[in-house]
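Enquirer: Scrolling down, you'll hit the structures one after another.
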Structure P
Amino acid sequence: MQALLFILNALLTLVVVAFLLRVLMPLVRADFRNPIGEAVMSVTNPLVLPLRKLLPPGKRFDPASLVALILVQLAGTALLRAVAGGGFSLDAIVIGGFYALLHTVLQFYFFAVLLYALLSWFGGGYNPAAQILGRLVEPLLAPIRRVVPPLGGLDLSALFLMIALQALQIFLR
């Protein structure tokens with residue numbers, strides 16, 4: 001049973017991350033015309049496009065994508081609770097769903113910062129992942145860089161951001 005819950009949770013987390021990217025990429029003006037952006041669009045379009053008929057997009061914010069993200073997270077939480085035998089308490093699903101979404105966002109940004117830092121060491125030519133990660137992570141790193149200057153040419157802003165994200169996750173447990 002634990003293995004099934006693990007597999008379901010992993011798959012649902014990947015789907016939630018796709019919807020999270022669908023919400024975040026327009027906010028940071030990331031390019032959807034690359035393999036990652038196209039994958040996000042193909043995974044999320046079946047739910048987002050019908051919702052756009054009710055909730056039209058703005059310039060940089062797409063409310064249909066946010067509603068789709070929340071719906072997918074709540075459905076995933078309900079599915080995991082049902083498989084685990086937890087029942088269908090609406091309060092538990094809503095609170096658990098929003099808590100799980102917050103946890104996923106913090107984990108997503110932790111790994112995005114980690115990958116961005118690693119890619120900066122081994123960067124070469126064009127990399128669509130590095131481009132998207134840069135757009136997502138740089139707005140969080142810039143304020144830290146203003147406070148913590150590079151030490152001998154070594155930028156420690158990613159390290160401080162990852163520590164802060166982990167501390168926030170520990171605080172929310």
Structure Q
Amino acid sequence: MATFYHYHQTPLGTLLLASDGENLQLLGFPTGAMKRSHDSGWKRDDEPFKAVIKQLDQYFDGSRQDFDLPLRPKGTEFQRRVWQALQQIPYGETWSYGELARYIGDSNASRAVGAANGINPIPVIIPCHRVIGSNGKLTGFSGGLEAKAFLLNLESIRRAPGLDCGLQTLEG
């Protein structure tokens with residue numbers, strides 16, 4: 001099956017989007033640990049990404065809090081379980097790795113949850129940026145800590161009044 005790609009300009013920089021033509025499979029950052037570019041065998045085609053682009057633009061302008069897109073992230077059964085759980089973290093809120101591990105039913109899996117979180121192939125849309133350290137501090141993010149802080153700040157500004165997302169600033 002062919003893989004299609006598109007580059008989309010956002011406040012985080014130019015993001016790589018990849019799809020099988022129906023399902024989003026990858027969102028890659030221009031910088032950070034998961035810096036990505038398209039593979040030589042992929043086909044450039046903007047058509048499969050119209051809904052993704054629209055929803056990303058709405059998210060970044062503050063008019064969308066939840067994504068409604070067909071996703072097919074590639075990973076193990078455990079990783080997919082973690083990525084499904086990430087989608088349950090409400091907009092503007094954060095969970096610790098321990099809370100996420102408890103949510104999936106394995107309170108001893110904080111490190112494994114962290115590892116799965118760290119290789120989430122569709123960040124932003126599968127909101128791994130909403131997971132923070134148990135001490136409330138920002139921890140690793142595939143797009144870099146500045147991108148994570150940006151996303152959490154975007155959501156904290158636009159969340160419902162009175163909702164405390166527990167965001168703390170980066171330490172210098």
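Please treat every number below as a calculation from the coordinates, not as lab data. For clarity, every value in this text was computed on a predicted model and none was experimentally measured. Cβ atoms are built from the backbone, for glycine too; each structure is taken alone.
Enquirer: For structures P, Q, calculate distance in nm of label points 7 Å out along Cα→Cβ at positions 114 and 138 and state which one comes out highest. Could the numbers behind the result be given before it?
Expert: Numbers: P: 2.4; Q: 1.8.
Going through P, Q one by one, distance in nm of label points 7 Å out along Cα→Cβ at positions 114 and 138 is largest in P.
Enquirer: I've got another one for you. Which structure, out of P, Q, was mean count of other Cβ atoms within 10 Å over residues 106-113 derived from, given a value of 15.6?
Expert: Details: P: 18.4; Q: 15.6.
Among P, Q, the structure yielding 15.6 for mean count of other Cβ atoms within 10 Å over residues 106-113 is Q.
Enquirer: Let me ask another. Which structure, out of P, Q, was FRET efficiency 1/(1 + (r/R0)^6) of positions 50 and 146 (r between Cβ atoms, R0 = 41 Å, to 0.05) calculated from, if the result is 0.90?
Expert: Numbers: P: 0.45; Q: 0.90.
Computing FRET efficiency 1/(1 + (r/R0)^6) of positions 50 and 146 (r between Cβ atoms, R0 = 41 Å, to 0.05) on every structure in P, Q gives 0.90 only for Q.
Enquirer: With semi-axes √(5λ) of the Cα gyration tensor in Å, for residues 82-153 alone coming out at 17, 12, 11, pick the structure among P, Q it was computed from. Show your work: numbers first, answer last.
Expert: Details: P: 36, 16, 9; Q: 17, 12, 11.
That value comes from structure Q.
Enquirer: If you work out distance in nm of label points 7 Å out along Cα→Cβ at positions 90 and 122 for P, Q, which one comes out largest? Mind showing how you got there, number by number?
Expert: Values: P: 4.9; Q: 2.3.
Top value of distance in nm of label points 7 Å out along Cα→Cβ at positions 90 and 122, among P, Q, belongs to structure P.
Enquirer: Which structure, out of P, Q, was helix-only ellipticity at 222 nm (-39500 (n - 2.57) for each DSSP H run of 4 or more, over all residues; to 500) calculated from, if the result is -9000?
Expert: On the way: P: -27500; Q: -9000.
Answer for the origin of the read-out: Q.
Enquirer: Comparing percent of Cα pairs over 30 Å apart across P, Q, which is largest?
Expert: Details: P: 25; Q: 14.
Between P, Q, the highest calculated value is found for P.
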